[in-house]
Each structure stands twice: as C-alpha cells, then as structure tokens.
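Some structures to go through are shown next.
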Structure I
Amino acid sequence: MNAHKIIGGLLIAGAVALLIPYNMLIVIFEYPDILRQSTATVLTKFYEGGDALIWTWFAFAVTGLPLLPAYIMLGQKLERQTSLAGMATTLGVVGLIVQMIGLLRWTFVVPVLADSFVHATDEPTRTAAIMAFKTIHQFGGVILGEHLGQLFTIAWTVMISYALYRSQLIARWVMYFGYAASAIYLAAQLELFATVMPSVPAWNMAGFIGSTLWLVWLVIVGVVFVRR
C-alpha cells in the first residue's frame, strides 16, 4: 500500500470513527445541548449515564488517534513543496492533542464530581462539586479543547487546504470547501467568549455545523488520496 492510500485511509478512518461516539453522546447524553443546562442537571444526567457514558466519552477522546499519523505523513509529503506544511503539521498535531486532553476530563474528572454531587448530604458539598465542575469545564473544555484545540485545527485545515491545492493534489472546490468549513467552525468561538461575556452574540449551531463539515472535508480529502 503506497503512502497516498495510507494517508487517505487514516483520514477517512479518523473522521468516521469520531462520528460514532459523537452521535452516541447526542442520543444518551443530549450532547452538546446538555451543556447549556444548569450544572446540577449536567452532573445528575452524567451520573445516571453510568459506566456506558464514561466509556463513550473515552471513545470520543481517543478515536481521533488515526488522524495523528495522517497529519504527520501528509505534512512530510507536502514539506518539499511548501514551507507551510511543517508549521501546519505542528499546529494540527498540537490541536488534536489538546482536544483529546480536554475531552478526557469527562472520563477521569467529571465522574468523580458527578458522584460527589449526587451523593452529597449537605449543600456545601453540592456547591463545591458544582464550582469544581465549572472550573474544570472552563479550563479543560473551553480553553484547551474548544478554544486552542479548535483554533489550531482550523489553522491546520486552512493551511493544508492551500498546500494541497498548490501541490495539485486536490481540486479548487475541495480547497474552498475546507475554507468554508473552517470559517463556520471559527464562528463557534463566539459561543466560548459568551460564557464569560454574555453580551457577545453567539450562533449555537456553528460548532455542530462547522465540525460536521470539517469531518466531511476530511473524508473528501481521504477519498482523493485513496483514489490516487
């Protein structure tokens, strides 16, 4: 199997694998809408989800691993033709890693807080669990996973789209598709700022639409490489 097919297969596998646990979370945890509910509701529903929900979050965090070697191999292929490739690869890899770290809080941190909240016999303990969740969610989720992770991923997508087109590996429309997905994905950043500045206008669907289009773009690029 040549390098093209390996890169394409990894891109497709990573994109499709991410969709499975993500859709499971929509069904069993009402994600991401649940995050707009009160913290008490989030912790209670998480506790009710049990081990199955914890394993689903773990799967969501690690199923993107095939994208890491895909990013690296793609960068190595393009670095001879454009100086953007090396920088893009670094941003992409860092983006994936910080997003994984952010998601893993649902596996190793939130279960402890949910259990403490549900079984608390006094209000101070429940309040402490709520504040601890808000803190770890803002740091691990908003700062790492959704802000830095998504910004780096968006930057990687834009730079790689351009590099692939310049190298005549993808059609012009595929490049623009990557740009459009990135622009919508970037609009989701407004919702993050709205968590601390409620006056900031936010489009709640930007994250879902942008990430879905981004996964579709990955599959398209993967198919192009497999066919080559």
Structure II
Amino acid sequence: MLQHPRRIKQLKQLIQKLGLPETVEVDWNLLDLALTHPSISPEKNYQQLEFVGDAVVRLAAAEILLETYPEEPVGEFAAIRSILVSDRVLAEIAESFGIERYLSIGANTLANPAGRQSWLADAFEAILGALYLSTNTMKLVRPWLDEILKEKAKEIRLDPARQNYKDALQEWTQGTYKILPQYRVQENPQGDLYRFTAEVWLNGSCLGTGKGRSKKLAEQAAAKEAFLSVNQ
C-alpha cells in the first residue's frame, strides 16, 4: 500500500494537472506503479500498465476521430491514429504535463537523452492504464485527453508531411531529382540543451539544419526545415 504522504501529495498534484479533481477515484498504488521505470525495479514497474495504456489511447483516439470527422474514410483514421499514438506525440503530451518530475527513474537512464522520448511515452501510456483500471471505464481519461488529441489530430490533418518530414523530403527529392538527401550529424559540446545538430544536403547544397536530443530527432528537425523551404 502506498502510504508515504509526500508521494501521495505529488500524485494528487499530477491528477490536478490533468484537470481531474483531487477527490477522484484513483488507485494511487497503480498510479505510483505507472510512474516507476524498470531501472528502479525490474519486477515492480510500469510495463504491464503501459500495455493496458497502449490499448486505452488507441481506443480514445479512434473514438475521437470517429466523433470529430465522421465522413472520413477508415484509411484516413488509421493514418492519423498511427501518428497520434506514436512515441513522439505521446512524449510531447507527457512533457507538456511535466511527467518527468513525477517519474521514479534511474540516474543512468535519465542521463541518456536518446531514450528519453521512449520512456516518456511509455510512462504516459502507463498513466492512462492506471487511470483506466482505477474505474474500468474511460471516465478518468477522456475528460482531459479528448481536447489534446483533437488538437493534435487537427495539426496532423493540416500538415502535408503528416509530421514525418524525413519521409516527405525523401519522396520529394526522389520525385524531383531521382536521388536521396544526405544527412550530416555532429555531436554538440557538452552542456548544449540539444545533443546533436544535423544538416540535410542535396546536390551540394544544405537545405536545412536542425537540433535534437537524439540523431533521429535532429535529422527530423533538419528535414522539416528543408521540406518547408522547398514547398513554399
């Protein structure tokens, strides 16, 4: 049983950040487990709750898309949902709520920026799993998650690259020049907020630059700048 007053207070603060009342029927033990990374305990961690939360967010996204865009074909739903439930989007949502400060995680894992997106997304899904299992309904999930997913879905529908700028840029360069863009990545000096800087080159010209906590994120940022510049 979770009895530590300080931890309970932290979890209640998180619940309030999500827009739920402090008196809500939350299983605090589950929520605490949802915020325990495997680096803290190989046995008692968020992995099972993450498994449940993955199904919860996929269901929530499907319902929201159907309610918001009832005329869209199923293929469009599937394409948008795949982005909505991606690690990148879920990590962004987790970061917006400051999930990291409530997460029990080992120092070595925390110090690895390359894995940050993954464990933020995992923890967020685990939180959804804990909230769902607290009542076995969506009543602790959809009241605050709906508007977030609606806004994200709107952004995705308006984005010609569907937020995957590397693929979009590659399609453009292949269609226009029959060649692939080249990425050059370098590690930034220690202390830089973003660990890597990437440049994307085509035919001897740099089309875009970007920074990120991982090589992949830096390349996506560079590809976004490049794609937007050639599609103005």
Comparing distance in nm of label points 7 Å out along Cα→Cβ at positions 108 and 172 across I, II, which is largest? I
Structure (I, II) behind the derived value -0.36, -0.66, -0.87, -1.06 of log10 I(q)/I(0) by the Debye sum over Cα atoms at q = 0.08, 0.11, 0.13, 0.15 Å⁻¹: II
Mean count of other Cβ atoms within 10 Å over residues 68-75 derived as 20.6 - corresponding label from I, II: I
Of the structures labelled I, II, which one yields 0.55 when FRET efficiency 1/(1 + (r/R0)^6) of positions 132 and 156 (r between Cβ atoms, R0 = 25 Å, to 0.05) is computed from its coordinates? II
For which of the structures I, II does the calculation of helix-only ellipticity at 222 nm (-39500 (n - 2.57) for each DSSP H run of 4 or more, over all residues; to 500) return -18500? II
If we compute relative contact order in percent (Cα under 8 Å, 6 or more apart) for structures I, II, which one ends up with the highest value? I
With mean count of other Cβ atoms within 10 Å over residues 92-99 computed for every candidate in I, II, 20.0 is reproduced by structure I
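None of the figures in this text is laboratory data; all of them are computed from the coordinates on show. Model, not experiment: these values are computed from the prediction. Cβ atoms are built from the backbone, for glycine too; each structure is taken alone.
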